[in-house]
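Structures are listed in the sections that come next.
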Structure I
Amino acid sequence: MPALVPRLLAWYRQNGRILPWRGHPDPYAVWVSEIMLQQTQVETVIPYFKKWMQRFPSVASLAAASEQDVLNTWEGLGYYSRSRNLHKAAKIVVAEYGGQLPADVDSLRRLPGIGRYTAGAIASLAFGLDQPALDGNLKRVLARLFDVTEPVNSPAGEKRLGELAAENLPPGQAADYNQALMDLGALICTPRNPNCPACPVSGWCQAYRNGTQVERPVKKRRPPQPHYVVTAAVIRRDGKVLLAQRPQNGLLGGLWEFPGGKQEPGESLPDCLAREIREELGAEIEVGKAVGEFRHAYTHFRITLHAFECRLIEGEPRPVEAQDVRWVELSGLGDFPMGKVDRQIALQLK
């Protein structure tokens, strides 16, 4: 066992974070937490985890739920494919594993939404198997401890970090080791201004010794995010508004929205919206006054969305490109899972 590991584990026993999924008797809780923690901060995840476990306390309850209920419970956490994959995987676990999450890495990796290191995290934290994990905190800590020069968001960098995580893993203590590295990254070895004097393993840290800790981890530069202008229609009839359900495959799949779409070059906002409603719903509208302007950043692009009050003038809206359409009372908008921007529009209408 490398000399730094006992020191790291001793620090963790004194300083480890108390989190609602730690020490939970059901491996399902660890699974849910690991999926939620993909690309999301712990502080954001905690209330969603508690809400999820109240609504779906077991694999069986999740498998039996409707997709709309699953998306509603996840709403606001983003990256919605994670919730759909959890739902699909729960059905597989019930059908093929008797409702018990499989306790081996190969079986875990065959479940939707579980990749190599998520499988390792679940295997170590839920079942005590000697498997490394590699979340953002671990990557940063390992990159500094061993002064890794390869970009951590490159295949070579991830391979090197995975090897280091495995080489230093103490047999029989993988759960504490992985969580210790996670907590060290969250509490001391932070992205900016790491508190090296307080670090229990600074004496073994190569980046600290070389004075390169603020330059680690190295990351490949990402290209600039494109920006799109988008429109949305608030179409009313008999006290209700029209919602369209997005196709299952693609961004925000299965969520409900105020119908519309992306502006094309040389197109005015009203012309864009009229065209989108014609293409998506097979109906003609008259575009009225503005409802509001909304901005949002996704992982790879940003949008500015312009919403307008619209009047239906010809044709009955039908799901030409959408998955479904519904006329919904304003009081019932909360029952339909939506992305962040559409929820803002819904709240403004109410």
Structure II
Amino acid sequence: MLKILHIGLGPLGKIIVADLAKRGIGVVTQAVDIDPALSGQPLSTIVPGCGFGCTIRSSIAEAVTAGGGARSFDAALLTTSSDLARCMPSLRELAHLGMPVVSTCEELLYPWLRHAGLADELHGLCLKTGSRMLGTGVNPGFLMDTLPVALTAVCRNVRSVRISRIQDATTRRIPFQQKIGAGLDDAGFAAKVKEGTLRHVGLGESLHFVSRYLGLHVDRWEETIEPVKADRDLTCGLGPIPKGRAAGVRQVAKGWAKGAPAGSAPVIQLEFQAAIAQADPRDEIVLDADPPIRMVIPGAVHGDVATSAITLNAVPAIIAAKPGLHTMATVPLVHFVPRG
């Protein structure tokens, strides 16, 4: 069984720990969270039913020492922040320890877009120490980047890519409903967008991942964000949503190939929409290619379930990968990992 160092026990981190226990593919031998209220508590108290008896530590160093050293772990899972700069202290520490790492940090999916310097630093550290690192998730990480690229395996050319992820956020966890602005009025929505706290993180990373691996040469791109207004009174985990207030968010990212004339259609367009009581949820990929491909997943993949699953399923792949900072296109194929 996999021996895991788990870092970050927010809502997603707890789901991943619980799923690891239910699936019987590994054990969390040490856990870390900086919340003083969690430090010193048994992990099984914070994640009831997991059966993992380790004590939650306040630092990676403390957990590694208590666990018998870095070589006592098969891999580390980092589930703390969407922002790569905020994750860097932990990633540096794990890299220096030479550990394989899977992180749900959205910006780590394709960090060369916004943090090229940090990406190069991590890659260099990994090469020196033998560490391997991967950022993944359901989105970004699979549905709007890895899956579309994989579908082109049967194409002899690709002219353009259109990807849509339309989600009903009614059953998603509360932090996700907060992140999409559910219940906010226009002023509140605009203020959160300006702060940078209301957005789907990773749309630009997905766009540039697709461009990089399909050779579409995007050198100009833009991203827009707007509220999805409730057309009737609604309710969600955050409370009531009066008609006319934001039920969610719509983001669109478009990319144009180098030399594309003004007014031309983008070669890549990604649409992300998540709202309470969203009609016709789906994941859809349309490839203008030879042969042309259109794939639709009715109902859309449930984000919380899938993010936990792909994080755990990626662990054997990153263990098997060569040292370095990886993407989902440079590790061995990530797939369902059965018990035992």
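Each value in this text was obtained by applying a stated rule to the coordinates, not by laboratory testing. From a predicted model like this one, the values you see are computed outputs, not experimental measurements. Cβ atoms are built from the backbone, for glycine too; each structure is taken alone.
Tabulated data
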item	result
Entry that produces 259 once volume of the Cα convex hull per residue in Å³, for residues 163-266 alone is calculated, selected from I, II	I
Structures I, II, by distance in nm of label points 7 Å out along Cα→Cβ at positions 83 and 131: label with the highest value	I
Read-out relative contact order in percent (Cα under 8 Å, 6 or more apart), computed value 20, structure in I, II	II
Which entry (I, II) yields the derived value -13000 for helix-only ellipticity at 222 nm (-39500 (n - 2.57) for each DSSP H run of 4 or more, over all residues; to 500)	I
Comparison of I, II by FRET efficiency 1/(1 + (r/R0)^6) of positions 11 and 227 (r between Cβ atoms, R0 = 35 Å, to 0.05) - largest value held by	II
Label whose coordinates, when FRET efficiency 1/(1 + (r/R0)^6) of positions 107 and 291 (r between Cβ atoms, R0 = 35 Å, to 0.05) is calculated, return 0.55 (choices I, II)	II
With Rg/Rh (Cα atoms, Kirkwood Rh) derived as 1.05, matching label from I, II	I
